[in-house]
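*Asks:* Got some structures for you, see below.
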Structure I
Amino acid sequence: MTAPWLDALFRPRGVALVGASEARAKPASRPLRFLRRHGWAGAVYPINPNRPTIDGERTWPDIASVPGPVDHAYILLGTEAVPDAIRACGAKGVRVATILAGGFAEEGAEGRAAQEAMAAVARAAGVRLVGPNSLGLADTHSGFLLTANAAFEAPAILRGRLAILSQSGTVIGTLLSRGQARGIGFAKMISVGNEADLGVAEIGLALADDPDIDAFLLFLETIRDAAAMAAFAAAAARQGKPVVAYKLGRSLAAQEVAVSHTGALLGSDAAADAFLRDCGIVRVDHLETLFEVPPLVLRHRPPARPARAVAVVTTTGGGAAMVVDRLGIAGVEAISPSPQTLARFAAAGIAARPSRIFDLTLAGTRPDVVGAVIDVLLQAPEFDAVVAVVGSSAQFYPEQAVAPLAARAGAGRPLVVFIVPEAPAALDLLRAAGIAAFRTPEAAADGIASWLAWRRPPTRRDVPAPEGTLAAIAACAGATVVNEREAQAILAPLGVPFARSCSFAEGQAGVVGWPVAAKVLSRDVPHKTDAGGVVLHIADATALAAAGARIRAAVRAAMPGARIEGVLVQAMEPRGVAEVLLGYRLDPQIGPVVTVGMGGVLAEIYRDVAVRVAPVDDATAADMVGEVRGLAILAGYRGGPRGDAAALARTVVALSRLAAVPAVEEAEINPLIVRAAGDGVVAVDALVRLAGSAR
């Protein structure tokens, strides 16, 4: 706890409740009540000029009249009164102020301006802010529950060793109540709201070495400071503390809701997913998983290699089928034991056959059988993890199939358990042993899939931009979207191989060889095909002359204001094994990201892509190629030729080097033709957008 404001945030010498109320129906009445109910023994100063006492405690008319030191103030006033309250806090020497009020950046341009002005007031006053839109925070170990969240009306709050950092105020109460119902407690919880100043990342970084915290759980609506978030994740990793995130934004509708709720920038969820993975943050898709998965990530570090295969063992076929179904949706495969593993079962006297589900049936629901089966599966090298599904016996007879699972908590590979009936005692038994136990098949599959996708952050090397790329960009001064010849000049020095090309005049002499393609050169026509600016399979000079005239006429008709700078002539390339899209962009939240997907004119329909933070190394690029389902064709589909996956990965690395070129906002190669193994790849179209362009 090294940040100078951290003690003031969670363990202040005195706290002021500015705008405290005695009306129990009002949120402003709750902080005082909760502090006293849950054991806070420190100084509390309710500020209310209209009441001499609240809940039997003396009030003060303003913060200046408080006799003792105040490190933290919870400002419970309306939006308009917040700036003056912050100024008064600064004059009193308050180090941290938490702001309950909304009406700031989430309200649009006017609200953003008000939030920026409020933050400026706080900086001038020397006060760090939490919020606005913050429902407060809690330290269960000290009893400092400074919150207006109604869930803290609970008569008692369980202590635990998990920290919740949430951009949504109500979610800390949601996780508190759901956790308590399962016997899960938390160490610290905080609702950061709009993050006008202190946010999830800076607070998490300050708490990374907190001895009361074993892991961090994040509820994210957006990522406001990617660099700070990466620093927090790295610090937590150094302390051996996993970070698990539930982030909104899988759908466009959810992204728009997050924007309207917090006033955040809208970024790509694929980019956010890549960023979280790059930071070594475990992303889950189900809220239940957020607080049920910690035992798994606390006991087992990230997989050392790409991992997607699990064993499923069960006492109930229907329950196991539910999990296998959800695992398949998550891209995780339940596989059959290998012949060697089946032989080990036979040696142990266990009847087993090849199957995706090892069904123990009722007869096998005995501690000795369950234990023996799990022992074999946990040691079988073909499985990356073992999922055990326990049926009705778990409710009243946990000693039969649940106890032997709990006894194997530290054995070999990860073991996760889905309990099919409502069986709280069985869940408690497993959690006490440090085994991740789930109440729904969706959360169980999500938990194991999130662990399998977990990666250690890569080691990055700064790779300078080639001089040729910088010179080509300088030659495009004033442009936003450049023409294709200029795009080639920017990307080729990075190591992107392009098809042979020449100007229209040179093409008349067949410089690149027949047949050729002709394409309009225009900074105003980024999508040439849509404007009629492309003619393919041109056989000779006569056809080329006609194609050039046709292209100019078509573009003028489709885009009357477009400036035509010429016609590019390019060698026609054979179709190859696959057509790939490579993309690069500066995401507004995350920064540089690189994308690999199926290419051609249907790229936007396929949406079969892999995304990573740029730049990437060879191993990461190879993982990306393997992640795109359509690129399985490169392995030789139905006896077809194998594609040059290695050359494709090298080109991904090359394009990702644009991360060293801030002037490039976006780049796309579509298609990149992947030739047969050993023959390389070739780019036949490219687009580059320079900084300053409209999104």
Structure II
Amino acid sequence: MKIFNKILIANRGEIAVRVIKSAKKLGIQTVAIYSDIEGDSLHVKLADEAYCIGTSDLADSYLNIKKIIDLAKKTDSEAIHPGYGFLSENPDFVDACEQNNIAFVGPHKKAVLMMGNKIEARTLIHDIGIPYAEGKTGTIAELLEFGKSAIFPLLVKAAAGGGGKGMRIVRSMNELEQAIETTSREALSYFGNGDVFVEKFIENPRHIEIQVIGDNHGNAIHLYDRECSVQRRYQKIVEESPSPTINQEVREEMGMAAVKIAKNINYNNAGTIEFLVDEAQNFYFLEMNTRVQVEHPVTEMVTGIDIVEQQLLIAANNPLKIKQEDVRQTGHAIESRIYAENPANNFMPSPGDMFFYKEPNIEGIRIDTGIEKACEIYPNFDPMISKLIVWGETREIATRKSISALQNYIIHGIDTNISYLISLLSDKNFTENLITTTFCDNHSNIIIDAIDKAKKTIPNYLPLISYLLYDFNKSTDNKEDSVWNKIGYWREVMEIKMTLDEEEISLKINEINNQNANIEIDGEIFEVKVKLKEIENNKIKLTVNNSYYQSYISDCDKGNTFVTINGNSFNIKRLDTLSKTDDFFQAGKTAGSDANVIESPMHGKIIQINVSEGDTVKEGDVVLIVEAMKMENNIEANKDAEIELINIKVGDGVKTGDELIVFKK
């Protein structure tokens, strides 16, 4: 068996960590690259060698072919693994590797070119008799001309893209030009290629894909299916294997079709054939991703096959040892993607400073992530923090375990979609498998309402008492910062004022010691028991009026404390202590909360300003565009007004809460 001595990983975050782990299993040394703001990243720490490749401007780092090739040569790396995104499906990068005698851990250039070109791919699919959705790529003028004769809705997407990046549905000709221009900018930023593709959009389909693996010796197999119908902004957020939608006969037919495609292009690495499936279980070719997919772990969980390991062995020119008859799906796996975003605000990206991070510790789960502790989530990159993958004997068990794990996945300081995922997986539409690719777009309000209802089932005394006892225990080890020095001796000052999600509430401490407390809120008495040894690592176990509870607690240096119970987070602030800052900006605050100021709702970069000082705007007008996590976000005027001051210019970096535009009063 041939094995590389050393490989370079041309990526970052969780996929770089994932590749490092499989490389180590094979005894392969790894070289990591990173931008100037990522020196403490996990993939940098885990690699045998790590080098700063450039700035956080992707064109200077992760999209810079020359720098990456030069570093691979300098470090004597025999191969480069591109991960997903960035240069993973860039034929020029494949060619550069070949020209410099470096193995590309992916398919040959012709396969990348053929499947990356949507028109050429559909020609192949047509010739081998597999159904597909027709479309077109070309200049803006050509696409607009295509739109004149097309039947709407249309889907505008990055021609060289994937992973849901740069996709927009267009329902009228009036929307088409702007959608093409915006998608092209996003595609150029993320993939280094601004070409755009337009195709017929199929309403309410299921998104089901087949994992394929081929080698350099004419062998190709499939690893069966994954269903990826749970999406927002046309990007997957929950994937599972096997698909609960298709029957075994269709599953085998789709697998055979995927292998047929792979063999027709002599495919020689891991790849994915994506299909849309209608209600009658007819399937239509959508596209092929010539790389490892974000959701590959669910396939690994049910087949027991390490896909990244197979990629490395095939790139070293080993023949595929796995036969089709060896592949079996056992049990059920579900992957939930944890994003830094605010689902209640149209999934707005939420980069910023995380100040508490705790992964669930539950048997039968796997977490793929690029972080190991609380850190800054940068606006320069994709908003995905991690992937939670859960295996169970059945779909029902896997779903319940996923919900339990998510309830114990604690992130404080930034908005995340964790509570959204809990609500989604608990929804009967998911449990009964009634979800199509448009479900989240059409039902997010229902899911978010369910989040609010679930939070209201938790009595407000619980997070308050949890915080009070946690703070007391923490303070007893530090006499200078003792809770008694904060509130006075309890026999003299028995009342503590707090805010719970901005609602002011008073607590009276009637009795408190190391194990018991008698606390009064709004005239109601609560008998509390807690053992000091059960307060650790930002976690507290307690009984209140003989009912058992478990809470996760953390506080930042701005006077705020966060308490999470069953996946629901509460913000608590003591009113009897001084904050270190009077201008704390609460996570999730939206643009325009001050009627005369438009503030940035996120960390990001200004890429377009549509107004000038002295202009008059109407409520809802798009006044500027902020790019964050490779997505463009329209910032709208919050009222009819005249613009007095513009504090930014195109290209400026901004942080959450920065004052961007000031209106005349």
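We did not get these values from a lab; they are worked out from the coordinates using the rules stated. It should be emphasised that the depicted structure is a prediction, and the values quoted were computed from it without experimental measurement. Cβ atoms are built from the backbone, for glycine too; each structure is taken alone.
*Asks:* A value of 7.8 was computed for distance in nm of label points 7 Å out along Cα→Cβ at positions 75 and 539; which of I, II is the source structure?
*Replies:* I
*Asks:* So if we calculate Cα Rg over 2.2 N^0.38 Å for every structure here (I, II), which label has the highest result? Present the calculation step by step, with values, prior to reporting the outcome.
*Replies:* Numbers: I: 1.14; II: 1.02.
Comparing I, II, the top value of Cα Rg over 2.2 N^0.38 Å belongs to I.
*Asks:* Out of I, II, which has the highest value for distance in nm of label points 7 Å out along Cα→Cβ at positions 179 and 619?
*Replies:* Numbers: I: 3.4; II: 2.8.
Once distance in nm of label points 7 Å out along Cα→Cβ at positions 179 and 619 is worked out for each structure, I has the highest.
*Asks:* Also, quick follow-up: For FRET efficiency 1/(1 + (r/R0)^6) of positions 411 and 523 (r between Cβ atoms, R0 = 41 Å, to 0.05), the calculated result is 0.05, so let me know which of I, II that is. Working shown, then result.
*Replies:* Working: I: 0.05; II: 0.70.
The structure behind it is I.
*Asks:* Tell me which of I, II gives 1.00 when you compute FRET efficiency 1/(1 + (r/R0)^6) of positions 27 and 315 (r between Cβ atoms, R0 = 35 Å, to 0.05). Spell out each step's value before the answer.
*Replies:* Working: I: 0.15; II: 1.00.
Clearly, the read-out refers to II.
*Asks:* If you work out distance in nm of label points 7 Å out along Cα→Cβ at positions 555 and 643 for I, II, which one comes out largest? Write down the numbers at each step before the final one.
*Replies:* Details: I: 3.0; II: 4.3.
When distance in nm of label points 7 Å out along Cα→Cβ at positions 555 and 643 is computed for each of I, II, structure II gives the biggest number.
*Asks:* Where does the value 0.20 come from, among I, II, when FRET efficiency 1/(1 + (r/R0)^6) of positions 371 and 651 (r between Cβ atoms, R0 = 41 Å, to 0.05) is the thing being computed? Walk me through the numbers before you get to the answer.
*Replies:* Details: I: 0.20; II: 0.90.
For FRET efficiency 1/(1 + (r/R0)^6) of positions 371 and 651 (r between Cβ atoms, R0 = 41 Å, to 0.05), the value 0.20 is produced by structure I.
*Asks:* Which one of I, II has mean projected area of the Cα convex hull in nm², for residues 211-378 alone, as calculated from the coordinates, equal to 12.6? List each step's numbers first, then the result.
*Replies:* On the way: I: 12.6; II: 11.8.
It must be structure I, since only it matches.
*Asks:* Tell me which of I, II gives 1.5 when you compute distance in nm of label points 7 Å out along Cα→Cβ at positions 387 and 443.
*Replies:* On the way: I: 1.5; II: 2.4.
Clearly, the read-out refers to I.
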